[in-house]
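Next up: the structures, one after another.
Just so it is clear, none of the values below were taken in a lab; they were calculated from the coordinates. None of the values given here were measured: they were computed from a predicted structure. Cβ atoms are built from the backbone, for glycine too; each structure is taken alone.
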Structure I
Amino acid sequence: MELSKSVASIIAHVGGKENIVNVWHCMTRLRFELVDYDKADMEALKAIPDVIGVQFAKGQVQIVIGTTVEKFYTEAMKQLGLDAAKEADKAPADEPSGEKKGLVSQFMDLMSGIFGPIVPAIAGAGMIKGLMTGLVALNVISNTTDTYLIIDMLASGVFNFLPFLVAASEAKKLKTNQYLAIALATVIMYPTMVNAAAAGEISNFYLFGMIPVPVFNYSSSVIPIFFGVLLMSYVHRWVDRIIPSAAKTVIVPTLTLFISGILTLTVVGPIGIYLGRGLASVVNTVYDISPVLCGVFFGAIRPVSILVGMHHAMTPIAMENFASQGWDMLMPMMFVANLSIVGAAAGCYFKANSKSEKTVIGGAVLSGFLGITEPALFGVLTKYKMAFVAATVGSVVGSAFISFFGVRLYGYITSSVFSIPAYIGPYFPFAVLGWIITLAVSFSLSYLLVVKMNRSSELSN
């Protein structure tokens, strides 16, 4: 179907332009916040040819499009008469009528709205970093050459200055001023702070000679700027409300940046640092006590978290692990979960009764190997429910296995076959065994539960 017609159908079936409060996208999904969710015709949305899947989760109607979602978003904004840049400067929308979302739902909604849009930048940089790590491990290139150092700048720059990306994305999600949010990121990333933290000679600066400003290296951090921009959105609204219109242009940004900057440096930023370390410490403590238990838990929740669009909730913890200890054990589990979904979808291939359905499953499997699992989840596993069970079991078994042997990554990278070079090193054999076990378990169980048992049921009838 033509793009404009598909988008027009989507808008019509979510209740029309007047029913849409907000629309945004992640890597594969259009996400709608609506005034009245009862007006959304889920079955009609599923029937649109370009739509892979539809679900209601976290107070959103999520429409799975695939890797072309940005084109759909751009066309949707055009048809809705909205400008993304201008929308980012508006005050946050009022809570839509109807039942209010819970705090957990709001938090997950915010996480997906922030990290979804910046994942391409992180994934691209992570892929370069992973490939270079693999080449160094294979002695193809030395990490002391100018070539390596230049390419490493391409890969590491995104992660070093991650607070800027988070600030811009969060401001857009909160509909506050993006440039003030970026300015706030410059405050905590200014060389005076970064260099003092690197030198390690002082623990505090003192504002007005008496207010301590803790010294931390905020490079690669996520949680401090997250809370900083959240605070800034409220400060900006408050200042904008009390300042007369004639003075808004200069006074509002001045007061917003001054108040938010001081509070972020003295209170919010340090709290964010300690909270991030605390979250990572909890996960690492569980991992230290029982790597297998940790693998079972994360392996079990990962497939369902992708299904409901909550998978970005793990990203801050993984990023904190990379920033604080230089490695992370969650990213390998994410790759295992993706492979389990691929294996389970592949098992369903032998259940397909038509050439078109086999083509859909084949495309979903290929897409899953490339790191995009939504086609397999929504196009295959939601149809064959027992295959989703098989994917979850495969994820649990594979994650427990690689956790037991301590498989880890030393930099953020997308969970796809292209990430394999990043695993080359002491844990590589265990990683490969884990991937094989995951694919074997999920494929075998899916084939058994969806194909074999179904055929036995048909014969008995």
Structure II
Amino acid sequence: MVTAVTIAVTTAGALLAAPTAPAIAATSASVWLTTADRSNLLRQQGDVAFGNGGSGSVITINDNARYQSMVGFGASLTDAAAWNISNSSQRNSIMNALFNPSSGIGLSWLRQPIGASDFSRSFYTYDDGAADPSLTRFSIAHDNAYILPLVTQARSLNPRLSIMATPWSAPAWMKTNNNLIGGSLSDSQIGAYTSYLVRFAQAYGSAGAPIAYMSVQNEPNFSPPGYPGMLMSAQQQSNIINTLTPKLRAAGLNTQILGYDHNWDNTSYPQTVNNSAGSNVAGSAWHCYGGNPSAQSTVHNAQPGKDIFFTECSGTESGNTFADSLRWQGTNLAIGATRNWARTVTTWNMALDGNHGPVIGSCTNCTGVATVNGGNVTYNAEYYVLGHLSKFVQPGAARIDSTGYGDGGIQNVAFRNPDGSIVLVALNTGGTQNFRVSYNGQSFGYSLPGGAMATFRWTADGARSGTVTGG
């Protein structure tokens, strides 16, 4: 899970204030700013008026050209993350800061592990022990204690939240080595494994946490040496998906399956699954630990009928600064992933403790969206990167065309919300720069400090049908 991404923590008292009511005139844009020195942390600025002149390069917004529709932005309530939040005296404050669209950043997406991951307090699945092909022992009792209560609380805070589920390993008795660590799924157990995944989706749905999306293996090209995982070839994954999807439909579940769920450095695996699984797979899921976001476009351009989801990226604590983290994640996740067709942006753990855990056999300096030590809470760079999207870009928004600039310029991505508002997310990867934003024949100027991230939102002047070009 270790990556070159670096995160620096912020002070717990620097949480954003709720924005004003969205009564935004078509003549001006509202602005929220996060600066590299942390003096502004998703803080609302004064409105900027269209027609105010300005100078510098021009970002042109064209909402007649529309791309993918967005599903959500978020992270994972792993076993470790849920443990940390659930046992904090600030639990409700944390959950509101994360999921409440008014007082917090309104996260709208969860990627939930099916059983233990590396960020767990123990090794477990939902059917451990001797072989149990009829799944008579299946139970999600482990999650009832502190994971599901947080998942359902998140949904109550943001009813528009969607949930994806992903396994790190099948139960040991289904695997070639009879161990949660290493090995692979026995082909003879594909039937049992797919039934296990259906049972999970049913159980979570019954508990008030419906599973909208699922992948069948986290990082199938990586066999972790110290925590649950298993190798899975593209052909075996296709066979699993072709067995699983009909079972889900027979059970009355509309859960959509995503293939791959691994890094940007391999485009052949997701294309193989997209081809072999056909209509049984909705598309592919992606991580940040190798390659770059353009791989998503490679697959989209080859298979435009298949969705792209970005589903995991963890930062790490190091000697680098909040500014480095804001720049890397803003460039590659908030902007890079979405400009390359991602319908979601997902970091990894929602909350880790001061020792970067609990963790088993894996990254010992990873960071979460928040750091939670009992009643002490710090919101990290992920919080603000996600917040610049999740607080303003509604589920169902369409990414629209915006002119972009390379390294050293103003990176940006734009969206049109279902309510007609336009959202522009911009990141300055150079020194302080003046630039202009042009929309429908009008423009405004702005000066963005070096390393800063900003979200601009304004009301579009009337409904426009636009041209959907994908997603």
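Identify which of structures I, II gives the largest calculated value of FRET efficiency 1/(1 + (r/R0)^6) of positions 290 and 394 (r between Cβ atoms, R0 = 30 Å, to 0.05). Ranking I, II on FRET efficiency 1/(1 + (r/R0)^6) of positions 290 and 394 (r between Cβ atoms, R0 = 30 Å, to 0.05), first place is I.
Given a value of -20000 for helix-only ellipticity at 222 nm (-39500 (n - 2.57) for each DSSP H run of 4 or more, over all residues; to 500), point me to the structure among I, II it was derived from. The correct label is I.
If you line up I, II by distance in nm of label points 7 Å out along Cα→Cβ at positions 266 and 370, the top spot, with the largest value, goes to I. Looking across I, II, the calculation of mean count of other Cβ atoms within 10 Å over residues 178-185 that yields 21.4 traces back to I. I have 3.2 for distance in nm of label points 7 Å out along Cα→Cβ at positions 130 and 362, calculated from one of the structures I, II. Which structure is it? Attributed to the structure labelled II. Which structure, out of I, II, was mean count of other Cβ atoms within 10 Å over residues 146-153 calculated from, if the result is 12.0? Source structure: I.
If P(r) over Cα pairs in 20 Å bins from 0, in percent is computed to be 26, 57, 16, 1, which of I, II is the source? Source structure for this number: II. With relative contact order in percent (Cα under 8 Å, 6 or more apart) coming out at 15, pick the structure among I, II it was computed from. Traced to structure I.
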